[in-house]
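The structures considered in this document are given below.
Derivation of every value follows stated rules applied to the coordinates shown; laboratory data play no part. All figures in this text were calculated on a predicted structure; none of them were measured in a lab. Cβ atoms are built from the backbone, for glycine too; each structure is taken alone.
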Structure I
Amino acid sequence: MERRRLGGSGLVVSDICMGTMTFGTACDESLSHAICDLAFDSGIDFFDAAEMYPVPPTAELVGVTEQIFGRWMKSKPRHTVLVATKVTGPAHGWFTPCVRDGKTALDRRQIVSACEDSLRRLDTDYIDLYQTHWPDHGMPYEEVLGVLTELRDQGKVRAIGCSNETSWGLMKSLWAADVCGVERYQTVQNNFSLINRRCESELAQVCRKENVSLLPYSPLGGGVLTGKYQQGAPDGARFTGYLQNGNERQQKMAARFVNDRTLETTNRLIKIADQIGVSVTALAVAWSRQHDFVASTIIGASSVEQLSESLQARDLVLDQDTLDRIDQIDEEIPTPMTEDGLRRL
């Protein structure tokens with residue numbers, strides 16, 4: 001497995017990252033640890049969590065993912081595992097989180113408190129990459145970055161990053177960091193896949209010119225790009241649950257991922273994958289890894305078998321003809337995910 005540097009930080013990680021948001025819901029602790037074991041034994045040393053996980057978030061389960069992962073991490077020498085986690089973004093606007101009674105904010109008290117709580121749940125004295133889960137565009141970036149810089153100076157975090165950030169927001173944060181002499185975001189973790197290629201335009205330009213690494217999440221389009229939704233909503237799948245029993249936000253999210261355009265895109269990608277002799281899952285993960293502004297692609301799993309299928313992309317390099325055929329699909333069905341949520345921030 002390749003290893004790549006995160007921005008201009010000292011962190012060099014596997015180019016596939018193990019996401020943990022299913023740990024505590026779809027995966028019990030035993031299964032979660034089995035998934036981590038397979039990931040680690042396969043060369044993955046980078047794991048991504050959040051204080052708000054598992055998903056779907058509930059007040060009863062907040063923080064369980066970090067606890068489960070922290071207990072697994074104790075089975076390895078600490079320096080061999082690079083762990084990323086996140087402080088929940090502000091509660092106003094698009095989503096009211098279950099953390100801190102729905103009164104979350106990116107101010108000093110909450111960032112410091114969230115970091116201390118994550119350190120306790122993970123049972124470690126430092127976090128390798130600490131990220132804001134989503135931004136607050138009404139708050140001065142220098143204030144948020146100032147607190148994160150203090151945590152880095154104290155040795156509690158090694159590098160900082162952001163998630164679900166716009167191109168404007170990332171560029172504004174970098175300007176504020178340079179002007180105010182505080183730590184820069186080294187990474188941005190956004191939704192990026194073959195059904196949501198928006199990162200290839202403005203955000204990619206920022207990443208390349210400013211030495212910020214993209215950490216794509218949902219490279220399989222929430223499971224859509226595995227092909228499992230092609231014959232209808234499968235039992236037990238996340239978006240099946242959202243469509244059948246989810247709240248308004250969850251139903252809208254599912255409709256963005258599972259629609260006629262994303263399903264037709266997947267259908268065409270399946271044909272390409274079949275012709276080159278790989279699974280469409282491996283095709284999607286390999287495609288993400290081949291972008292020069294991507295450091296590590298975050299994969300998720302709710303079973304060991306799902307992880308094994310994604311790991312088939314470890315040594316897969318798509319040739320130019322295959323990439324051109326994939327691009328042709330994008331030209332004929334542009335932006336299959338009709339909206340990615342960032343315009344609401």
Structure II
Amino acid sequence: MALNLRQLQTQVQAHLQLNAVLDEGDTLELLAHGEANVIFRLNADRLVRVAVSTPNQRFGGDASQVTAFERVILHYLKGSGIGHTLLDAVLHPSETFPYTCLITNYLDGEPLNYSHPHLKQCATTLARLHRLPLQADYAHIEQLTPPVQRVTQPLALFFAEARDYAQPYVRSPNADPAFVDMLHTLLAAAEARLPTERFLVEFPYTCLVHSDHTYENWVINDHTAWLIDWEWAELGSPAGDLGHFLSPVTVQRCSGYQMPAADRQLFLHTYYDALEDAELAQTMRLHFAAFGAFPAVRSLCWTAGYWVSAQRWYEQEDGASAQARRRRLYDSQQQFPQLWAEVMALLKEPLP
């Protein structure tokens with residue numbers, strides 16, 4: 001069923017007025033509309049992020065769980081300067097407002113564009129995020145569980161999720177047989193790589209990881225790079241963030257961009273240096289060698305499954321946002337063979 005954005009804005013405005021969040025003379029305008037969230041800008045300095053859906057299987061289709069989940073994370077990150085500052089939250093749907101939402105500050109910047117300055121800023125922010133457990137104020141990461149999932153065997157988990165995400169496409173009567181064969185070959189290669197998980201066991205390190213580095217989930221200006229949208233976050237190896245940031249599936253979402261090998265190395269070198277800890281940097285190199293390809297495997301399988309659900313989501317949608325996302329859907333299908341080849345190459349990279 002199509003979402004009525006005008007009706008939603010009226011509901012949000014009425015709810016905020018009822019709870020004295022929005023006063024007479026304040027403005028509320030639609031800023032962005034995605035599959036999972038509708039974001040409104042409240043005056044010049046705040047955002048209202050309304051959860052309307054979730055493609056993340058870990059929430060069982062319950063978007064209200066995402067709001068509660070992200071609230072816990074933003075509370076943990078308070079004062080770190082890594083993401084939004086949480087100002088308020090609506091955690092329970094009601095008859096008058098059948099949604100949940102977060103209210104945060106507004107971050108002034110632009111999405112990730114993969115320029116060298118942006119790559120360096122993102123690498124530095126990720127190093128700060130991953131070093132947080134070494135600081136007294138952020139050391140107690142166990143406070144995040146539940147609801148944040150602790151992932152102790154990420155290769156096994158990502159492989160299982162990749163296999164599940166691929167199934168809607170593999171089983172679709174409209175699936176391209178060549179793409180189905182590619183998915184089977186990809187999953188077989190990933191399964192053969194699972195024994196490398198021993199590196200993460202022998203050299204353990206756990207922290208909060210974001211896990212979803214689509215260019216739109218970064219807000220960057222001349223001074224810093226912020227991370228937003230924590231729906232896929234977990235506690236686990238930082239290599240998951242590195243792998244997803246550098247995944248060709250992630251990178252191509254930015255206007256079909258392909259990252260040169262030299263820029264990939266620039267990002268990694270900047271990240272390792274920004275950790276400011278030689279032992280931790282070496283641990284992360286081992287983690288990345290083992291785990292780095294698996295976010296790309298999962299993303300590629302998720303993409304194929306998404307084609308099926310996207311057709312259903314957008315068959316009644318209209319407007320510039322829906323049309324743009326349909327174009328992206330078409331582009332991702334055209335790019336799939338090349339992306340598959342790049343991810344297969346990642347799975348064949350030599351181990352240290």
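A few comments on the model shown:
- At a computed -12500 (helix-only ellipticity at 222 nm (-39500 (n - 2.57) for each DSSP H run of 4 or more, over all residues; to 500)), which of I, II: I
- Given 4.9 for distance in nm of label points 7 Å out along Cα→Cβ at positions 44 and 308, calculated: source structure among I, II: II
- Highest-scoring label, criterion being FRET efficiency 1/(1 + (r/R0)^6) of positions 180 and 252 (r between Cβ atoms, R0 = 30 Å, to 0.05), among I, II: II
- At a computed 4.6 (distance in nm of label points 7 Å out along Cα→Cβ at positions 92 and 332), which of I, II: I
- Comparing mean count of other Cβ atoms within 10 Å over residues 20-27 across structures I, II, the highest figure comes from I.
- Ranking I, II by mean count of other Cβ atoms within 10 Å over residues 100-107, the structure that comes out highest: II
- A value of 2.3 for distance in nm of label points 7 Å out along Cα→Cβ at positions 124 and 148, calculated from one of I, II, originates in structure II.
- Structure (I, II) behind the derived value 1.00 of FRET efficiency 1/(1 + (r/R0)^6) of positions 244 and 292 (r between Cβ atoms, R0 = 25 Å, to 0.05): II
- Structure with the greatest value (metric distance in nm of label points 7 Å out along Cα→Cβ at positions 204 and 268, set I, II): II
- Identity of the structure behind 21.1 (criterion: Kirkwood radius over Cα pairs in Å, calculated), options I, II: II
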